[in-house]
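Take a look at the structures below.
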Structure 1
Amino acid sequence: MYSDKVMDHFTNPRNVGEIPNADGVGEVGNARCGDIMKMWIKVENNVITDIKFKTFGCGAAIATSSMITELAIGKTVEEAEKITNQQVAEALEGLPPLKMHCSNLAAEALGAAIADYRSRTATTA
């Protein structure tokens with residue numbers, strides 16, 4: 001059902017945790033499947049230098065959260081904002097159709113963290 005890459009990111013998730021004094025925090029959830037994702041980002045010179053997540057949910061939700069952190073770190077805020085759910089699924093070598101919504105949530109959580117970062121920097125600039 002799941003690719004080896006999905007299983008690897010589920011059993012050995014990358015970038016789990018929280019970032020104290022994060023520059024942006026985003027949280028999204030889906031009542032339909034019960035997945036909740038929270039993401040923290042640290043931004044320096046418009047580049048995401050650190051990213052962490054905590055996810056309560058199924059294996060696919062944890063794997064997509066892990067993968068999107070890997071895809072976003074080191075990218076500019078604008079580059080990270082363009083990461084799509086399809087790119088997350090492709091990087092995981094596919095997801096079952098019933099689990100594609102998890103990749104949507106991961107992209108939405110990153111987007112929410114970036115939106116929070118932008119709102120914070122707009123008020124301090």
Structure 2
Amino acid sequence: MDKDARGVLAEHNAAKLMKEKGYTILDMNVNYPKIGELDIVCKKAKTLVIVEVKYRSTKDMGDPIESVTKSKISKIIKATERYIIEHHLQDYEVRFDIIADRDGVQEHIEEAFYGYWA
């Protein structure tokens with residue numbers, strides 16, 4: 001299986017994990033060119049959860065969590081702002097999670113980072 005296929009499988013497995021935890025998946029792979037991409041958008045009650053999925057097959061590439069840089073976080077926040085406006089979700093609390101997939105072993109980190117907006 002090539003790298004892209006493993007990444008898609010990791011996102012599929014992450015969505016499955018979120019469903020098992022009681023979240024409703026609203027969207028996957030939302031791409032706003034020149035702004036950013038949202039891997040998984042889901043909700044539970046009045047909380048909108050943006051999930052960044054990071055996959056690593058080996059430790060050679062470092063820990064998947066380390067690849068969520070300040071620049072990546074900034075893009076996710078900007079994409080989230082646009083998503084909230086487009087889908088009229090201003091009344092929702094927003095949480096940013098990461099699911100780190102280490103060759104099929106998933107770790108769900110809730111409140112992995114925070115976004116601030118007016």
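Bear in mind that the values in this text are calculations on the coordinates, not laboratory data. If you're wondering where the values come from, they're calculated on a predicted model, not measured in any experiment. Cβ atoms are built from the backbone, for glycine too; each structure is taken alone.
Key figures
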item: Mean count of other Cβ atoms within 10 Å over residues 22-29 - structure with the largest value, from 1, 2; result: 1
item: Per relative contact order in percent (Cα under 8 Å, 6 or more apart), the highest-valued of structures 1, 2; result: 1
item: Parent structure of the calculated result 1.15, given that Cα Rg over 2.2 N^0.38 Å, for residues 54-93 alone is the read-out and 1, 2 the choices; result: 1
item: Identity of the structure behind -14500 (criterion: helix-only ellipticity at 222 nm (-39500 (n - 2.57) for each DSSP H run of 4 or more, over all residues; to 500), calculated), options 1, 2; result: 1
item: Which of 1, 2 leads on FRET efficiency 1/(1 + (r/R0)^6) of positions 46 and 78 (r between Cβ atoms, R0 = 25 Å, to 0.05), largest value; result: 1
